[in-house]
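Listed next: structures, encoded as C-alpha cells.
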Structure 1
Amino acid sequence: MADLSPRLRLAVTRTARRLRQEADAGLSPSLTAALATLERHGPLTPSRLAEVERIQRPTVTRLVATLEEDGLVTRETDPDDRRVSHIRITKEGRALVKKLRSRKNAYLSRRLRDLDDEELEILERATAILERILEDPE
C-alpha cells in the first residue's frame with residue numbers, strides 16, 4: 001500500500017501532461033486552467049480567480065492580461081463598485097475551452113477502446129473514488 005501513493009501521483013501527473021499535449025492549446029497550463037475556471041465558475045473577480053486557482057493575485061493579473069490580449073476574456077467594471085472588476089470568458093474563449101476538452105476526450109476515448117470490459121469497470125470505480133477524494137475538502 002505504501003507504494004500506491006507515488007505510483008498514483010506519477011500516473012495522474014503523466015496523464016495530465018499527456019492530455020495537455022493532446023489538447024495542443026498554444027497556451028501555458030496556467031492560462032488554460034484559468035480560462036477553464038472562468039468558463040466553469042465565471043465571471044469572477046481577480047481575487048476570487050486567484051483563490052479558486054490557488055495562486056497569488058499578481059500571477060492572476062498577468063494571466064488575465066494575457067488572456068485579455070488574446071481576446072479570450074474581458075474585464076468588466078462592477079456597476080455598483082467601480083473599484084471592482086469581473087473577468088468574463090468571451091465567445092472565443094468558450095470555443096477554445098470546448099475544442100481543448102474535445103481533443104482530450106477524443107484521446108482518452110481512443111485509449112479506452114483497447115481495454116476489455118473488466119478494465120473499463122475498474123476504471124469506472126477508480127474514477128468515482130478519485131472524484132470523491134478530490135471533492136472532499138482537506
Structure 2
Amino acid sequence: MTSLGWMTWLAVFVGGGLGSVMRLGTGQILAALLPQESHWFPWGVLSANLLATGLLAWCLVAGGGIWGKSSPVWWFMTVGVCGGFSTFSAFAWDTMRLWQQGGWLVAGLNVVVSVGGCLFVGWWVSKTFATS
C-alpha cells in the first residue's frame with residue numbers, strides 16, 4: 001500500500017465536500033423542475049448516481065492520462081468529487097422507504113433502474129472515451 005501525501009488527503013476532503021454539494025443541488029433542481037406528481041420516485045438520487053458514475057468512468061479512462069493516476073487532482077476527482085456526488089446510502093434508504101410504504105414494485109424499479117442505469121452509463125462512457 002502506498003502512503004498518500006497530505007495534499008492528496010486534502011484534495012479528497014475538498015472534493016468530497018464539492019461532490020456532496022453537487023448531489024444536494026441535483027436533488028433540489030430536480031425537485032423544483034419536476035411536477036409534484038412525479039415525486040413518487042427518487043429522481044434526484046438516481047440522477048446524482050448516474051451523473052457521478054459517468055464522471056467517474058470518464059476519470060478512470062481519460063482523467064488518469066490527463067492528470068496522472070497518482071496526482072492529487074485524480075484523487076480529488078475520483079474519490080472526492082465522485083465519492084461525494086454518488087450516494088449508495090440514500091439509494092438504499094429510498095428503496096427501503098418505498099418498500100415499507102407498500103411500493104414494492106416501485107422499490108424494485110428503483111433497484112433495477114439505478115443499478116442497470118449506472119452499469120450502462122459506466123460502460124457507455126468508458127467505451128466512448130477510452131483512449132486505446
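Laboratory data are not the source of any read-out in this text; all were calculated from the coordinates shown. Please read these numbers as outputs of a predicted model, since none were measured by experiment. Cβ atoms are built from the backbone, for glycine too; each structure is taken alone.
Just a few scattered comments:
- Mean count of other Cβ atoms within 10 Å over residues 15-22 derived as 13.8 - corresponding label from 1, 2: 1
- When relative contact order in percent (Cα under 8 Å, 6 or more apart) is computed for each of 1, 2, the largest belongs to: 2
- Structures 1, 2, by distance in nm of label points 7 Å out along Cα→Cβ at positions 31 and 63: label with the highest value: 2
- Each of the structures 1, 2 was assessed by mean count of other Cβ atoms within 10 Å over residues 7-14; the largest value belongs to 2.
- Structure (1, 2) behind the derived value 15.8 of Kirkwood radius over Cα pairs in Å: 2
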